[in-house]
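FYI, it's all coordinate maths here, none of it is from the lab. Source: prediction; values computed, not measured. Cβ atoms are built from the backbone, for glycine too; each structure is taken alone.
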Structure P
Amino acid sequence: MPKNKIHKGLLKRVRISKTGKVRHKTAGHKHLRSGKGGKRLRQMRKDPWMADADAKRLEILLFRRLRGRNQPRTALRKSASPAERKAAMGEKLKARAAMIAEYQAARKAAKSAA
C-alpha cells in the first residue's frame, strides 16, 4: 500500500506544537503595510494559533490529529500503546475461547439429548 504524502506547501506555512496546536502567520501582514492602520497591524500580530475548524480542515492534508486554539488536550484521541493493545487482544481472545467452549458444550448437550 502506498504511503500517504503530506502537503509540503502547508508544512512550510505552519508550525505544529507537540500538543497538536497549529501556529500560523496572519494573511496580509508582510507587505504593503503603509496602507494599513496601526490597529489592523496590531491585530495581525496577535493570536498565532489556528481556530478549531481550520485546524480540523488541515488534518486531511497533513494526515495527523490536530487541535484548535480552544480545544483541550483531551480532544485528541490517543492511540493505544503496544502493551495496551496486547492486553486488549488477550481479553478478546479469552472471550472468544469462552464463547467457543460454551457453544461446544451446548452442542454436546443437544447431541446427547437426541
Structure Q
Amino acid sequence: MLIGKFLPVVPETLSRFKYAKVSIPIAVLIWLMIYPMMMKVDVAGVKDVGRNPTELYVTWIANWLIKPFSMFGIAAFFFYVVFSAFIPPELAKQYLAGAVISWRLSSSVPPRRWCW
C-alpha cells in the first residue's frame, strides 16, 4: 500500500506487463508461492487417501467452511477499520474481493499426509 501511495509509478509500470489480461508479475509471484508446495506432494500417498479420508474431510472443512469467512472478516476489519483513513470505501471493496480470491489460492494446499 505504501508503494502505491508514495511511489505510484511502480504499480503503473508493473501493470503494463500483461498477457491476455493477466498480470505477469502477479502470475510469477503466485507460481513462486505455490511451487514449493507442489514439489512436496507425495504422489504415492494420494492413492491411499480413500483408506482414511478423515484428513481429507478436515482439509475440506477448513478450506471451505472456516477459511473463507475468517479471511473475509479479517480483511474487512483491516480494509474498513484499520486502514480506513488511507483507503477509500470503493477501493477497500476491491481489495476485499482480492483478499477473498487470494484465500482460494491458499486453499489448494493438499492434506499433510500427501506431503513428506
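List of remarks:
- Distance in nm of label points 7 Å out along Cα→Cβ at positions 14 and 38 derived as 2.1 - corresponding label from P, Q: Q
- Entry that produces 10.9 once mean count of other Cβ atoms within 10 Å over residues 70-77 is calculated, selected from P, Q: P
- When relative contact order in percent (Cα under 8 Å, 6 or more apart) is calculated for each of P, Q, the greatest value falls to Q.
- Structure (P, Q) behind the derived value 54 of percent of Cα pairs over 16 Å apart, for residues 46-85 alone: Q
- When Rg and Dmax of the Cα atoms in Å is computed for each of P, Q, the one that comes out at 26.6, 96 is P.
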